[in-house]
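Visitor: Next up, some structures in structure tokens.
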Structure 1
Amino acid sequence: YMFTQNIGTALQISVAATGMALLCFGAVKGHFTGVNKIKSASQTLLVGGLAAGAAYWLAHLFG
């Protein structure tokens, strides 16, 4: 958010970076637990994305 002039662009960058981090953490989790890395990364992205979306929606609702 510090490097862009537009809040919309900053939000898009933040969403993309968060998605990439969730995919990476999920793949690492899959590696250590013996689960398929793609399946684990997808599940982590889905759960984390839903949680982030819910938090964003609640903040918008009460903000």
Structure 2
Amino acid sequence: MQNVTWEEAFCGEGASCYRFGTDRDGNSYISVLGAEDHYLTDSRESLQQLIRDIKAGKADHLL
């Protein structure tokens, strides 16, 4: 596993808890709380764009 610095868990309604993290190379990580060894990773810029798109409603059709 990469040397990831994880933030505190973000929990939505129900039991959906996620953690965000970064490493020294500027990569960002998303994981389900308790399963940090299974993560999605990409550049910090890509994660920022993903979050902006979600906030803009571009993923609402998936709900």
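Visitor: Could you tell me which structure in 1, 2 was used to calculate distance in nm of label points 7 Å out along Cα→Cβ at positions 24 and 48 as 2.3? Kindly include the intermediate steps, with their values, before the conclusion.
Guide: On the way: 1: 0.9; 2: 2.3.
This figure was derived from 2.
Visitor: Identify which of structures 1, 2 gives the largest calculated value of distance in nm of label points 7 Å out along Cα→Cβ at positions 16 and 32.
Guide: Working: 1: 2.9; 2: 1.3.
Structure 1 comes out on top.
Visitor: Here Cα Rg over 2.2 N^0.38 Å was calculated and came to 1.34; which of the structures 1, 2 was it taken from? Each step should come with its number before you reach the end.
Guide: Details: 1: 1.34; 2: 1.16.
Label of the originating structure: 1.
Visitor: Further question on the same structure: Supply the structure label, taken from 1, 2, corresponding to helix-only ellipticity at 222 nm (-39500 (n - 2.57) for each DSSP H run of 4 or more, over all residues; to 500) with the calculated value -30000. Can you show the working numbers first?
Guide: Details: 1: -30000; 2: -6000.
The structure behind it is 1.
Visitor: Just checking, which of 1, 2 has the largest value of FRET efficiency 1/(1 + (r/R0)^6) of positions 8 and 40 (r between Cβ atoms, R0 = 30 Å, to 0.05)? Walk me through the numbers on the way to the answer.
Guide: Numbers: 1: 0.45; 2: 0.95.
Answer by largest value of FRET efficiency 1/(1 + (r/R0)^6) of positions 8 and 40 (r between Cβ atoms, R0 = 30 Å, to 0.05): 2.
Every read-out reported here was derived from the displayed coordinates using simple, explicitly stated rules and does not represent laboratory data. From a predicted model like this one, the values you see are computed outputs, not experimental measurements. Cβ atoms are built from the backbone, for glycine too; each structure is taken alone.
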